[in-house]
Structure 1
Amino acid sequence: SSAIYTSLLCAGVKPGDKVLIPAFTFTAVPSAVMHAGATPVLVEVTDSYYIDTEDLERKITDETRVLLLSHMRGHIGDMDEIV
């Protein structure tokens, strides 16, 4: 979790920023976001554990600083669609 926290700081995340994270993830992800002073915003996942790109689009705002994507249980998201 310290590596995730450090990565957030290096990405320029500041207190009050919104960080998008998958709703199904491990505890170090939202913990690192909160430790950086930012607010985790949960993005729904599909039945296959991929991030729901429609929900992702809805959650992006001017306050969004980063998408912190964790691939769970070997299920890698559709990076072409996400990017």
Structure 2
Amino acid sequence: LHPAALHKFTQFAKQEGYPLVYLDHQEMRASVEYHDYVKEGFGSLNFEHPAYEPDFYEKRNIYQTLLFCEVNEEEKFINQYPDFHFIR
């Protein structure tokens, strides 16, 4: 993901109150210390909530970012960031 676009996406998600999880080629980190959506999503895969490191995306090449929101809330992200590919 392009760093400048990811920064804007991160700021928008933070402003709107949505947690993100960033993944590079080795590990993942969360933009929030704890969120029920993240806990539930990762728990369903038998993973722990990722560690909190909100600036992880600034220090790594991020290949994927997970946005945690309700189905009816994702449209504003899809419309705002047409260069990103969203998969539910």
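If distance in nm of label points 7 Å out along Cα→Cβ at positions 9 and 65 is computed to be 1.2, which of 1, 2 is the source?
Numbers: 1: 1.2; 2: 0.5.
Checking each candidate, the match is 1.
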Task: Value 15, 11, 8, calculated as semi-axes √(5λ) of the Cα gyration tensor in Å, for residues 1-40 alone, assigned to which of 1, 2 - done: 1
Open item on the list: When distance in nm of label points 7 Å out along Cα→Cβ at positions 25 and 49 is compared over structures 1, 2, which one is greatest?
Closed with: 2
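Values quoted throughout were computed directly from the atomic coordinates according to the rules given, and no laboratory measurement underlies them. These figures come from a predicted structure and were not determined experimentally. Cβ atoms are built from the backbone, for glycine too; each structure is taken alone.
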